[in-house]
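What follows are several structures.
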Structure 1
Amino acid sequence: MLRPKLSFREVDNNNWCDFERLFAARGGPKSCWCMVWRATAAEAKTTDGNSRKAAIHSRVRNGVPIGLLGYFADEPVAWCSIAPRATYRPLGGPDDFGDAPNAVWSLACFFIRRDLRKQGVGEETLNAAIAHARRKGGKVLEAYPVASDSPSYRFMGFVSLFERAGFKAIARAGTRRHVMRLSLA
């Protein structure tokens, strides 16, 4: 089977409709809209899909980076939440770049359309995220994956994927999530 070759675009006002289409499609993450790790205290009080969609859309309209869409034949098929760590709630990494809020970028979530899973799309998406964070001036890319047998947080990716890409484990966040880093210098 040939591995699909994707193109990637940062989510912005111009492709919001593609982001919306991917998330709202059957099997898409329409209940979270990738707001779980971004929600302010006030936003966290409303956990319905419509409120979360409005919150992420507000960020896009205001130019806040939220991530990348992967396209196959001009159809959105993959998502990666990649943005400066300061745009998220605390995810568990060390605060060793306090004076440079955009030095650390966080990769907090993946979504790949079901029919394209287990075809290398996760690896391709991770490579696009690494290149994106580097282009945007990030010094370090931090991720929070789990072991492949984890019953939860699987949307954050698996440790083995990040190890293959050169990430190093530096800490734990809770009982399941590993904090892993890649230097972008």
Structure 2
Amino acid sequence: MAQRLIYVVGPSGAGKDSVLMRLRETWGTPHTPHWARRTITREVQAGGEAHESVSESDFKRLLDQEAFALHWQANGLFYGVRQGELSPLYDGHVVFVNGSRGHLDQLLASFPGTSVVHITASAEALQERLRSRQRETEQEIEKRLARKVDTALPKNTLLIQNDSSLDAAVQALRLGLEARFSAP
């Protein structure tokens, strides 16, 4: 089951949401994966991730009710993936989760066969993308850029450098996943 879980991580502004949205739009095979929807203590914004927006108190209530299979806190927000979002794994489906580097150790303890994808970009690209989102102040952007995560990526992590076109990053991800899942 766990090897069918694809956990995507990377710094803020690396383009994880954009790469995953474009991959989803262009998937084109009969075995469509499940794209786990996150629950976040942030308002939904046009053009952004279609997440479930909840208040911090609602998030904590859901946490107490054990509604989340995965949950973490980063950049002043709470993130969760509800239990039902991972249920397609039990039917043999591939499930994509846009996750957190800071939660990677706990995730791998629960799902040791997870395929980890690390999407990143140059410092300049990260800064430019964070500014263009217009979600944070300049001070908040600097704090995001300075955030260091002390988690080592697994040696078989698929690395995607998203500095050129979105299509190039999506193609690199597609080829990397095809190689990983078609290998004997």
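Which of 1, 2 yields 0.2 for distance in nm of label points 7 Å out along Cα→Cβ at positions 59 and 83, as computed?
1
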Assign the value -10500, calculated as helix-only ellipticity at 222 nm (-39500 (n - 2.57) for each DSSP H run of 4 or more, over all residues; to 500), to the correct structure from 1, 2.
2
Given a value of 1.00 for FRET efficiency 1/(1 + (r/R0)^6) of positions 91 and 163 (r between Cβ atoms, R0 = 35 Å, to 0.05), point me to the structure among 1, 2 it was derived from.
1
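Work out the source of 2.5 here, i.e. which of 1, 2 gives that when distance in nm of label points 7 Å out along Cα→Cβ at positions 75 and 107 is computed.
Computing distance in nm of label points 7 Å out along Cα→Cβ at positions 75 and 107 on every structure in 1, 2 gives 2.5 only for 1.
Where is FRET efficiency 1/(1 + (r/R0)^6) of positions 67 and 171 (r between Cβ atoms, R0 = 41 Å, to 0.05) largest, in which of 1, 2? Walk me through the numbers before you get to the answer.
Details: 1: 0.95; 2: 0.70.
Checked 1, 2; max of FRET efficiency 1/(1 + (r/R0)^6) of positions 67 and 171 (r between Cβ atoms, R0 = 41 Å, to 0.05) sits with 1.
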Please state which of the structures 1, 2 yields 3.1 when distance in nm of label points 7 Å out along Cα→Cβ at positions 139 and 155 is computed from it.
1
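Quick check: 32 is what I get for relative contact order in percent (Cα under 8 Å, 6 or more apart), calculated from one of 1, 2. Which structure matches?
Source structure for this number: 2.
Identify which of structures 1, 2 gives the largest calculated value of FRET efficiency 1/(1 + (r/R0)^6) of positions 51 and 147 (r between Cβ atoms, R0 = 25 Å, to 0.05).
The maximum falls on structure 2.
Quick note: the coordinates plus some simple rules give every number you see, no bench work behind them. Everything quoted here is computed from the prediction, not taken from an experiment. Cβ atoms are built from the backbone, for glycine too; each structure is taken alone.
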